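Quick note: the coordinates plus some simple rules give every number you see, no bench work behind them. The structure displayed is predicted, hence computed values, not measured ones. Cβ atoms are built from the backbone, for glycine too; each structure is taken alone.
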Structure I
Amino acid sequence: MEKNVYMDSKVSKNLNNIAHKIVVLSGKGGVGKSTVSAYLALSLVEKGYTVGLLDSDIHGPSIPKILGVEDKKPEPTPEGAINPVVVSQKLKVMSMGFLLHDRDVPVIWRGPLKMGAIKQFIGDVKWGKLDYLIVDLPPGTGDEPLSIAQLIPNSDGAIIVTTPQDVALLSVRKSINFVKKMNMPIIGIIENMSGFKCPHCGKSIDIFKSGGGVKASIDFKVPFLGKIPIDPDIVESGDKGESFIIKKPQSDTAKAFAEIVENIEKTVGR
C-alpha cells in the first residue's frame, strides 16, 4: 500500500512542526473514545505541552461539544490558511463540527470528499509548532482511519480505546490488526468505563466487567496504558463543555489520565 499518495508540501511542512503525532481509535462506537481523546489532550496541556486536537470524525464530530467550544468558528488567515479554534493558550482544535451551519444536518459524503477534508485539516490549518497532535478517529476501520494512515505515515502510533466487555474486545482485535496492516506502531490500549466507585460506600463495582483491556494487551503483546473508571461527573462536565481535569484534579479519573499520559511519555518521549 502506498501511504504517501495524499501527501503534499503543505501537509509535510505542518507535520514537520509537530513533535509527536498520535491517533486514537476504537473498533466500535460507544466506548467513549472522543472523551478519552479530549481528556488526553487536556492532561498533556496540564503537563505544560502545546497540543493540537484534530477531530477527524466527519459524520459525528463531538470534540467541540466536549470542550465547550461548539459556538466558535475557525478564522481564515491572510495567506489563505485556516486558524484552528483556540481552547486555551496551549490547546488548539479543528473539527468538522465548526464548519456546519446547522448541527442537525447530516454530512453525506463519499470517501474522496472525506479524504480531501482531512487533508485540508492537516495541511491548510495553521497548527504551528506542537509538542503533540492528537487525532480522534471515528469508530471502525473505514475511510477516515485509512486517510490518516496515508497522510501521517510517520506517526508515533495508535492508542486503542475499549470497554471491558467481550463484545467491545472483539472490535479491539480488529483495530489492532488494522493498525498492524497500516504499519503503524501501537502505543497501547486504554480500558475505559472500567469500574464504578459507589459514592455512598466507596466500593468499586465492575458494571461492564474489568480486565478485558489487560487481557487483549497480553494476547496481542501490546502495552496496556491504564484504566479509566466510570465517573458521572465527567459525563456532566462533557455535556457542559467544562474541563473535568481542571475542575477535579484529585479525582480518581483525573489521576488515571495523568498515569496514562506518563505511560505515553515513556513510549514516545517528551
Structure II
Amino acid sequence: MNQTIYKLADDNPKITKNLQKIKHKIVVMSGKGGVGKSTVAVNLAYDLSMRGVNVGLLDVDLHGPSTLKMLDIEEGQVKGDKEGIFPAEVNPHLKVMSMGFFLSSEETPVIWRGPVKMGAIRQFLEEVHWGELDYLIIDMPPGTGDEPLSIAQLIPDITGTIIVTTPQDVALLDSKKAVNFAKILKMPVIGIIENMSGFNCPHCDEYIDLFKSGGGEKAARELEVPFLGKIPLNQEIVVCCDDGKPFVASDSKSESTESFKEIVAKIEDFANGN
C-alpha cells in the first residue's frame, strides 16, 4: 500500500494560532464502534472539569455525535460572530462543540464524503474560540479513516492518544490497529482502557466475565504501550448516559466510578510529565 497518505501534520498557521492557548490536546479513539469511546471521552472531560481545570470537549464523530445527549445539552445553542464560533458551556470549567448543534434534529443523518468532512473538522479547529484551556478532549469516530487522519494531520502538537477497547478478541484486534495508527502518525499513546470489563451481579454479587477480561492489558503488553485500567460494566453508567448526567458526577462509589477516576489521574500524570 502507498504509505504517502500517512504524512505528518500540515502546516496550518490559523489552526496553530487558534489553539495556542490550549495546554494539552488529547485524542480518544477506538478501532471499532460500540466499545464506549464517547462515554469515556465525556466522562474524562467532565471529571477533569470537576477538578477545577478548564476543559474543552470537541466531538468530531460527525455521523454519530452523542456527546450532547450524554451531557443533556441537546437544546443548547452555540453562538457565533464574524470572528468565529463560541462553544456551549456545560459548567464553569467545561465547554463543548459538536456537529450535533448544527443538525435540524437528532434524527438528521450527515451524508458527506471525505473532503467535506475534512473541511468541517478544519473549520472547527480554525474557528471555534476555546479561550485558555488546560485540556482539549477530542472524541473521534471509530476506526482509522478520514476524521482521525484529519485530526492527526491538522494538529501538530497532540499530547497523546487514548485507545478504548472491550475485552473480546474482535475489539482487541481493531484496538491494535488504532494503536499502530497513532504510532505511524507520531501521536504519543497515553494508553489503553479496557471498557465493559467484567460485571458484578447486583442481586447475588457474583462476578461474571461477560465479554471476557484482561484482553486490553494483554494488548498493551504486546504493543508496549501503557495500560490505564479497566472499567467494569455497570447499569448506572447506562442510566447516567441516557439521563444526560456523566457517571463520574454521581454520588456512587461503584467500582466503575472509582476505576475511572484512577484512570483520569494517570492521564493527568502523563499530560503533566509525571
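Looking across I, II, the calculation of distance in nm of label points 7 Å out along Cα→Cβ at positions 233 and 249 that yields 2.7 traces back to II.
In this comparison of I, II, the computed figure 2.6 for distance in nm of label points 7 Å out along Cα→Cβ at positions 129 and 257 is attributed to I. To which of I, II does the computed value 2.9 (distance in nm of label points 7 Å out along Cα→Cβ at positions 17 and 49) belong? So the calculation was done on II.
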